[in-house]
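Chemist: Take a look at these structures.
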Structure 1
Amino acid sequence: EMTALYALADTYAFLGDYQKALESAQRILTIAQQLKEKEAEAFALVYLANTYFALGDLPQAIEQAQQSLQVAQQIKSPLAQVSALSALSIGYGSLEDYTQAEKLAKTGLAIAREEQASAMEGFFLTILGDIYRQSEQSEQAVAAYRQGLTVIADTEAVGADVAVQTGLARVYRDLNLPLTAITHYKQAVNGLEQIRRNLKGLPTELQESFLQAVQGLERSQKADIYRELADLLLSQDRILEAQQVLELLKVQELQEFTRSQGEQPEDIPLNPTEGTIQTKSNSLIAFGQEIYQCEQQRCNQLSQLRDRRDVLVREFDQQIQVIEQEFRQRRSQEPTTLNPGDFLPEAEAIVEAKPGTILIYPLVLEDKIWLLWASQGVVVNSIEVEGVNRRQLGETVLKFRQLLQKPDSSIQELQATGKQLYQWLIEPLESELSSNTADIQNLVFSLDRVTRYIPMAALFDGEQYLIERYTVSTVLSAGLTDMSERLPPGKENTPVLGLGLSKAVPGFNALANVPKELDAIVRQSSNDQQGIYPGLQLLNEAFDFRALRDNLQEHRILHVATHGEFVPGNPEDSYLLLGTGEKLAIPDIRTLQDLRDIHLVVLSACETALGGPDQDGVEIAGISSYFLRGKAKAVMASLWLVNDASTSQLMQHFYSNLAQGTTAEPMTKAEALRQAQLSMIQENIEATEDAEDRAIIAPVSSSGSGNSRAAGFSHPYYWAPFILIGNGF
């Protein structure tokens, strides 16, 4: 039973639901105490400590780890002791009690060495390196990390050097040695995907401790390492490499959210200078291994070897100073030759797909924002946005969304908040956007963290919404966007499969406008004068899973008008409501083999929760990826609870606009959506009173409810929620 509970707790921890993980761990502790299994009790206590640590409750984490250590010492269990000591040292380090943290880590290190447990020895050295780095003892930090690399290299723990490489990168970054820092960051990123395989060599009850050591005192996530590398590359004007790292970051986040493995990307290459640094560093580590073996065997040459090591360390430190200085001089003299990397062909496909297109990557860091952009003619650039940090941005996004979700919110306050976001995310690019040579008309965003919750179309420049100036769409990443085709012009070659739920089912209100919406979009026979596109519509009981699965073939657009919920952190709990009232789990989308025939998926449904300014919105990209990786080219979805009547009318206008395209003058999906939104802004669509809310990707910081008003649908609440993800052309 304890094994099953550990598995359950691990699952909850993986999904970020630490409160439920805590409940499972407490049940494990109770069972261990009832069975009087002291070692199991010690491990349960340290698991509780790690979970409290993840929740940010450091006092409780330290209390549980202390209890674990006491039990482990009573029964003289070395494994249990080192597990507790690792949690305690990290806990005290996080409280900035570095003296106590160092003492505990050294105690654990001594036990690990006595037990000849190389993996445990390696991560205690990593913890010590973190403690020294955090307490600004750079020389001691580098020495501890190097020793850690030496020990880890002597084990079979492939990928276990990620935390050490990250620690070294951070030390050299803080010492203003960016080239050396980048070398170690690249090695950390290239080793990240190997960590989980490495965990298989540890007992189950120690895996959480190992992960904690990998994450370090800062509790870094994998994505943080990618972002730190991109930040450093951008600070060195190495924009193309930074773009490649951001692309890898998007893939890593999606794989983490969906718990799936896509194609494994190639390693990030080192440039020749970084290769030189890596070679010299590896030579130092190899010599360290020779000393380590001598220490294990107590050989006679130990003193001479240590003397030689000290000389080699001094030489290495001098060499990297020379290399860094030479690189700085070359960079000042010939900056364009030191920006290695190729313009990504996937990014080029996006910006070349339609004249006047620009691809924009915001990068949200704890203390700053970067904007990186790519445009036609193999142009890439970046700018650091000053005066804003992640917390400020998150709080502003949350306020913006709260205002957007209320149809009766103050338009002045909403526009003022939208203007602040505009000043951070768009205004720094104004010179590029307004350039006569570029003639930018189409903005494509690859969003990051909390910016995923922003309907970029609703940003306000003081006079106009962004959608009034440009088409706006988003991509998961350039590499995950298929730009190989567009919908054919006209109507006859674009059959639509329209599915919907209009009646009330237990727990969900009726959506009275869905039949009218589907009738206006789908023409089921030659005698049907109402629908725009030919196709098939299935309503209520006729819309079950088999109907969805068996009718995808030969349709180009899938339109689903129903309720649903997208749950942050847990795709297994996300669903679309079938017409039968049953829930279709979003991950089951992967079983739809004929999704490859679909060009556009429109989800006129579903919601998710933004509980605070620190959420990262990866579920929006994650849920869309189930359709896009099934080979659909684009997904249209929504960001909050949507008024049923306004959604129905916007959809009708979108499809009507889309059908107006010709071979000579094609209509893109992004332009069709823009024109539909402009119709609402300009009040060319009349409001009705018989409207219920239908739910879509929505933060629930406010209720988001509200019926349409006689004033029309010009408030962004009505027109801004829908976003286009993927191939917007």
Structure 2
Amino acid sequence: MYLQLISIHGLIRPCNIEMGRDADTGGQIRYVLELAKSLSEHPEVDAVDLFTRRIKDKRVDAEYSEPIQDIAPNCRLVRLPCGGNRYLPKEKLWPHLDEYVDAMIAFTRAEGRLPDLVHGHYADAGYIAKEVAAAFGSPFVFTGHSLGKSKLEYLLEEGWTLEQANKTLAIEERISVEQDCLGVSDLIVTSTRHEKSSQWGLYPSRTDVNFKVIPPGTDLDRFFPYYDYDLPGAAIDERFKQARVRMSNELSRFHFEQDKPLILALCRPDRRKNIGALIEAYGRSNQLRAIANLVILAGIRNNIEEMPENERVVLTDMLLAMDRYNLYGKMAIPKNHDSEFDVPELYRLAAASGGVFVNTAFTELFGLTAIEASAVGLPFVLTDNGGPQDIAANCESGLLVDVNNHTAVTNAMLKVLTDKSAWERMSSNGVNKVREHYSWATHADRFIEEITPLITARVKGSDGEEPPAVGKRMASIERLLITDIDNTLLGDDDAMRTLCDVLHEHRDRIGFGIASGRSIELTREALAHAGIEKVDVAICSVGAEIYYGADFTPDRGWASKLRARWQRDKIEDALSSLSFLTLQERDFAQREFKISYDLDSQVDRNSALRKVREVLATTKSSYSLVFSHGTFLDVLPHRASKGKAVRYLADKWRLRIEDIATAGDSGNDLDMLQGKTAGIVVANHDAELTQLRQQKATRVYFANTAYAAGILEGLRHYSFV
């Protein structure tokens, strides 16, 4: 199996993960890296690629700009461009996801191996995975990690408005994508039963959604038991020993009495994590303050004043609470920690002290930190809302509490800290049962067990009569013909049928596409009338739209490219002042990326076009003008035209531009006939194309025959057939 995993946001690298650096570099980063590595070690898996975003930004390490890094044997981290070079928060990536889809398709095509399965993590990568899986006909698996509807409920309770949530977090777009993923996924993986029932339960769904609860694992090589240090001959990496000393020294800067048990909390500085409840429970309890020290690792920080508002408010409130309860010498809040070595050692230091791990979040979708704590032998006190219910049931390594009841939180911590037999039982259970229920090897086995039937069914289905998925078809061709319809493909029925027969004969290596000024609706109508049932690609509306296959699936990546800097309303308003232009009112003439006019035949075309350009210059908009047949004028986005669409297809599907033949008869075919394509001008061409004979840089053949016969003549000239 070749598996593609996608996690697009945050900072991802194989080692030295900057956990807690920001809201986007959290537990999901560790999850996808460990998942990719463990799957690559499974005997049924040949290769795993984890796809993320390439970042070139002085604010982050240069490592994040490396295109490919090895995670493990047969497992790579692949970084592709999306939304420019700067490091962006996930909420700013939505407009650029189609760009990533195109980049991933192009990468896959260039690699020469199609994915057996595509697995998206979080809504943004879910969208990408959905599109890539559809392109290549691969099963689509989705893991939400956290979901938009429950987030929106929380925000509204906190006083946000829907408008604010959309502006800041694009929340409704996220929810819409999650709903789409739910509708088309072959498998949805959840970490807990709570996530399946309470989180996904908010979304309308079909009755046959394939949900599977597969808890993630934890890295048992890093989270070894605390007592290994006391075992003679235990082989412990020197870096862990160094981290142990480093963290001990760091805590000594805060704690006056260092021999007390540690109450440890580890989370992002987020209001939903409810850190204040823990500080309040500790601060108000004379007994807790007397017997234990408090340690809170709330992300990584340099200057609180420069942090995002949510994090700044939480950290400021922590410091105020520390002062309010006079916790100096009792409460440690280190500014920095390394997730690779420091965090495991903090768990082990807390366990060696006879301490407890505490999570007082209002709700916890899973609770990975509780599993890590349990793995080293550190008992926990956790919120009873969410994923910890499964962890407590499976591991029996701690207590669940209602975090809104401060007395219950205090009593639970006292129970763990003062009942030594209970502490020993929970500590031993954690070490043993995490290895039983939460190893990555177990997760990989379950995952492969669930996806194997999906892959097998898809492979068997590909032997039938159904046309292959767009990506598989486009990946299989060596060459491509793109021809205009009117007066090029059409005009001589016998010649057209001969051409279609030849293309069908060479279908295994030559793709067949059309390029037209018509809308997709009129294009389909024209093809059906001509008896042409199948095309691989349709470039419509003078290059403003691209579609694929029998279902004419739109290319959203092309639309995303055109949408940037396209100001349709401003252009249309400006041109309304020109009396010699009439906005076309024919069915489907006006499109999102095409404004079509009729030019008054009584005016001089050159002076009219000069005036059009003068008026458009006042709009300061990017545009392209296409004038054809002496009377039709189309205004398109700057990036749109038949020729630019052809070059986009070459880039996306990794076809050499020389291996694409383009055929046309009029001015709106001009730019797709220019350059290095195998250009074919049929004998019945308009005078507008005569100029191509003088363009030495253009590779174009003027056929001696008209219509489809000229296309076939050109294909033979270029040795396509």
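What follows draws every value from the coordinates through simple rules; no lab data is involved. Everything quoted here is computed from the prediction, not taken from an experiment. Cβ atoms are built from the backbone, for glycine too; each structure is taken alone.
Chemist: For Cα Rg over 2.2 N^0.38 Å, which of 1, 2 scores largest?
Modeler: That would be structure 2.
Chemist: To continue, here is another question. Thinking only about FRET efficiency 1/(1 + (r/R0)^6) of positions 4 and 380 (r between Cβ atoms, R0 = 30 Å, to 0.05), which of 1, 2 has the largest value?
Modeler: 2
Chemist: If helix-only ellipticity at 222 nm (-39500 (n - 2.57) for each DSSP H run of 4 or more, over all residues; to 500) is calculated from each of 1, 2, which structure is the one that comes out at -12500?
Modeler: Only one of 1, 2 returns -12500 for helix-only ellipticity at 222 nm (-39500 (n - 2.57) for each DSSP H run of 4 or more, over all residues; to 500), namely 2.
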